[in-house]
Structures are given as structure tokens and as C-alpha cells.
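Before anything else, here is the set of structures, which you'll find just below.
What follows is calculated from the coordinates using simple rules that are stated; it is not laboratory data. Values in this document were obtained by computation on a predicted structure and should not be read as measured data. Cβ atoms are built from the backbone, for glycine too; each structure is taken alone.
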Structure 1
Amino acid sequence: MSRFSELSKDRLEVLDRLLSDTEILKAVVHNDTNFLDKEIPNVDDVVYKHIYPHRFIPKTSDEKKTYVTISFGKFRPVGTSFKSGYVTFTVISHQDLFRTDYGCMRVDYIIQKIDELMNQTRGIGIGKVEFSESDEVSLNTDYHGMYVMYKLYDSN
């Protein structure tokens, strides 16, 4: 039997992890190449504006922005007591915002911070969260980025 009562809890845990990292908040909100030198954004200015706890960005903006979406999926049974699935983070940025003062591109910086928050950690499902895969994505001629996927194990 597959129960998804923990899905909402896990989604909130993942969102809380991202929102607790001030460097991620600065990287998605501030368009400057020296975003780490800027003020810490208010969480209300980030959720559903730059970071979405679902896989899509609801509407486009004329303003150049950076986005992070979070999706859960590909759940399947593992024996009779567990299910496994994946959480995927997609980081998309306008191509004009890729450059930073930190020796890496903005998207790479955010993916690195997400990996520090997620890979080989506990607190989502049972067991450790494991890196699964990553690749580049392009939405259109202006917005590009990467996704990173982690495997989760959860109890029924």
C-alpha cells in the first residue's frame, strides 16, 4: 500500500532548507554579480516569486530573474514497507545574470549550495538523501540552467 502522507511534510522540509540558506536567497533575488554583498532578502520576497515548491513557474516576468523550482516524483514501491522517489531542483536564470564575482556562474553557485543542503543528509523520508543525476536545461533563448535530482526513501 502506498501512502503519501509524508509528501507535504517533506516538501516543507526541503523548502525550509532552501529558505534557511541566506546565500541562496541572495543569489536568486539580487541580480548583481556581487550578490553575496547585498542584504538578506525577506523570505516573503522569495517564496512564489523566485523559489517555487512545485515544478513550474506560474507566469513569466519582463524582469530578468533567477528561479528555483522543487518537484517530487517517480515514486515506486521498494518491498512492502518502503517507497522510493526523487526530489528535483531546477535552477533557471536569465542568461544576462549568469556571471558572478565568485569564480563560477550563478546557476552553478546555487546548485552547489543546494547540494550542500541535500546530498547525504537525513530528515526527508528515511535514510540518507542520495545524489542521482544532474544536467543542463534551457527554457527558451534567454533562460537556461541546470537540474539536480536526489533519490529519497520513504516509509509507508
Structure 2
Amino acid sequence: MLTHIDEKNRPKMVDVSEKSITTRIAVASGIIKMSEAAFNAIKENTGKKGPVLQTAVVAAITGAKKTSELIPMCHPLLISGIDCDIVEIPEITAFKLIVSVKIDGKTGVEMEALTGVSIGLLTIYDMIKAIDKTMQITDIMLESKSGGKSGEYLRVK
């Protein structure tokens, strides 16, 4: 049975009022690959639009917080915390963004973590596209989740 369709085959938001409040954590990640010139500009902080990685972290946090405004069936959530990490991958001139979202609530935060990653990586693209329009955003995925009825999930590497 589809949870976002009512008996009249119309879209609906799932009613979570009967669910238990649990601590829920989701971690998502994604990669942005680029030219060596773009990679070095980010590392050396010489991009014309300012500090790329710091801005991407702020954008990722904002994206996670605004998920319910962007994804129609997501519930507005009172998020407890958002952590972001950016890892350099010099061998492929790329950066990996990891976003972790935590809540004590009745619904999961997978979409918030995935949206945070997406918005953060798009921000990197926006800020450095003058140097490299061929950048590729890849491998956006849920790494893990905990809490709720479905329990634990950990992506096998």
C-alpha cells in the first residue's frame, strides 16, 4: 500500500501522530568532481565568490532545515542538530560532503540529510562554475540511519 496516496488516489501527507518519539539520525554523502584548476581554487580559497567550502557547509545546513519546503510530502521538523564534513579527494580532484541530521521526533531525517548534501554540493558548483562548468555531482546517497520503526540501516561499503 502506498502511504502517500489516499483512498481516492490523491496525494496525502502521512499522519505520524500515532508514532513514538525516538532519536533519529541520518547520514548522507555526495561527491563533486572537478578540474584541477577548480580544485586548487577551492583549496587555496582564491575563488571570486568567497570561501567555497565554508559557504557550502552553511548551504547544506540551510538545505536540511528547509527540506519540507522543497519536498512536498516531508514533514516540517524541529531538528536537534546538523553536522557537516567535507573531505578532499585529491586523486580524483573532488570533494565529498557528508551531512548528519539528528532529531527527537516521530519521523526520520533521511530526506533532510540528502537535501543538505544536494544543496551543499550545488553551492560548490555555483561558486566555482566560472572556473569549471564540467563539474559532476555524483554518488548522493544515504550512508546510515537509526531510530524509528524500521530500525538501523548502514550502507555496506
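When mean projected area of the Cα convex hull in nm² is worked out for each of 1, 2, structure 2 gives the greatest result. Taking distance in nm of label points 7 Å out along Cα→Cβ at positions 19 and 67 as the criterion, the highest value among 1, 2 goes to 1. For the structures shown (1, 2), distance in nm of label points 7 Å out along Cα→Cβ at positions 83 and 147 is largest in 1. Calculated for structures 1, 2, distance in nm of label points 7 Å out along Cα→Cβ at positions 11 and 75 is largest in 2. Suppose relative contact order in percent (Cα under 8 Å, 6 or more apart) works out to 37; of 1, 2, which structure was it derived from? Attributed to the structure labelled 2. Here the criterion is distance in nm of label points 7 Å out along Cα→Cβ at positions 43 and 107, and among 1, 2 the highest value is seen for 2. Comparing mean count of other Cβ atoms within 10 Å over residues 99-106 across structures 1, 2, the highest figure comes from 2.
For which of the structures 1, 2 does the calculation of Rg/Rh (Cα atoms, Kirkwood Rh), for residues 51-90 alone return 1.22? It traces back to 1.
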